[in-house]
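A.B. asks: Following are the structures in question.
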Structure I
Amino acid sequence: MLNNKTVTSVDGIGLDVRTFGNPEGQPILFVHGFAQSLWCWQKQFSAPELQSFHLVAFDMRGHGRSDKPDFAAAYQSSEVWAGDVAAVIDGFALENPLAVFWSYSGLVLCDYLRRYGDEALSGINFVSARTKVGTPAAKEMSGTLFSDLVPGFCSTDVVRREAAVRLFLENLTEDGIPDPDFYTMLGYNLAVPPHICAAMLDRQLDNDDVLKRSSVPTVITHGDHDNSVLPLMAKHHERIVPKAELSLWPNIGHAPFYEDADRFNAELARFASRCFKLRK
């Protein structure tokens, strides 16, 4: 069952939210990565083993059908990113959701945890997640491919920007992305204006202090061939997050939920059932 709604965040920004699965089921909240879209989770929305859950996803500010404020500060405050997550949880009255956050949105989840804590969550699934940016440690744990492409992502030169996004997508998975998915992803990557990409990356965050205070079950899903967020970051998360389990997948790149959706969906369904059972 598909439902959509616009939720207003703390600073008046409208966020496009879509829901799938069983609206009476226990909630799983999905958040996409940098310059992506809620539709990156398409293979989860249609997964038979997830249909008993209430599946909720939103386009981050500046992305997809959500509002795109035209000033950098709208993308650099932890308060507004935290408020976006809280607005969706409150707007849909999600009771203790399981949080599934991919790539850049690992930073967004940390923003939320810093402001609100994890008391309202049943669990966390960090998927190829980045929790540091703009620091020496963040650079050490990031693949050179992503860092080399940042100038292209943020370029106002259309040709240069498209070339950068194409190269990123060509290296997103081990076996390549087939048509028409490739062009769908290319489209929603390019739909994020370059000044928004630049603003999102112009932050300095470490977040280890927040992660060390986590109290909910956490699974860290990561591909061992990820060349955007290196497995080094996943292993770091395993060390510092108190209730973390690392699921490191061989021969998988930066998007395990897409590249091996069957495995991801099965693992997520089991983890979700365990989290919600513990929450009762």
Structure II
Amino acid sequence: MKIVKKYIDMHVHVGSWSPEGTVFSKNLLLDVMRKNDVSAFCISTLDCIDMNLQTKLTPKSEIDGNRDLVEMFCDIPEAKFVCVCEPNNGSARNIRKLLEDFPKKFCALKLHPLCHCIPANSELYNPYMEVAQEYGLPCLFHSGHVDCEYSSPRLIYELAKRYKDVPVILGHLSTGGLSSKKEAVKIMKRAKDSGDANLYADISWCDMESVVKAVAKVGEDRIMFATDAPLGVFGNAEHYAHFADAVERALINGFEERAEEVLEKVFYSNAKNLFGIAD
């Protein structure tokens, strides 16, 4: 019997991606979200991320990309906005202006060290972290392979330690394989045990073994359901449902008598509380 009745997907996108300039539309995302009865989703634009690739599309500015996102989804109550930062051609001043122009609209900041080609522990992120600290917002970082020179969870941890009152989310936990994800879990546990950083993770693109181990080692309070929709297979509503069901089954099997509490936190209340999402 299905236990999860409502859930939040805290990592979805809209906009243009890939060297070919593939466009992931509002309608595509809403089709996936609504066919799966997603209660709320935290959305960021791909349009102002400079992928440092030869693309057919020029990235929008921080101001234009994030403003366009809010205007595009202003009629969708389940959409919660994540403000994309682009330190190569933007500034924390732009992000502060967006937060002032759209009060209480943005629930987090987003950074992608791999696309920025700026190591996650660089001081170039400090001004953005200071804005997050000032406004009480979490920061979602793309977390890559543990040995990646830009987006390693080790580097993200170094930055998070400089701003330990800012919740920092390891997006995808780690995009590496099992060993890389295992190391990311160790980093999260180290941060939790020492109190020297405030780390969370989402489980987009994670295998079920890593999901269960992350919850078991770090605790169900710091792991959140996410998919990266509509990128890849998550542009298909049936595949989305299959992944959500697989996560639910894995957590039921892994935690048995505690499963209901674990599921409620991972699928819903962790994101609700962290991002300030109303019922």
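A.B. asks: From which structure (I, II) was distance in nm of label points 7 Å out along Cα→Cβ at positions 16 and 184 calculated, if the value obtained is 1.4?
C.D. replies: Here the read-out was taken from I.
A.B. asks: Also, quick follow-up: Quick one: distance in nm of label points 7 Å out along Cα→Cβ at positions 104 and 264 came out at 1.7 when computed from one of I, II, so which one is it?
C.D. replies: Of the structures listed, the value fits I.
A.B. asks: Another question, if that's okay. Rank structures I, II by distance in nm of label points 7 Å out along Cα→Cβ at positions 24 and 240 and report only the one at the top, that is, the highest.
C.D. replies: Comparing I, II, the top value of distance in nm of label points 7 Å out along Cα→Cβ at positions 24 and 240 belongs to I.
A.B. asks: Also, quick follow-up: If we compute FRET efficiency 1/(1 + (r/R0)^6) of positions 64 and 136 (r between Cβ atoms, R0 = 35 Å, to 0.05) for structures I, II, which one ends up with the highest value?
C.D. replies: II
Quick note: the coordinates plus some simple rules give every number you see, no bench work behind them. As the structure is a computational prediction, the values presented were derived from the model and not from experiment. Cβ atoms are built from the backbone, for glycine too; each structure is taken alone.
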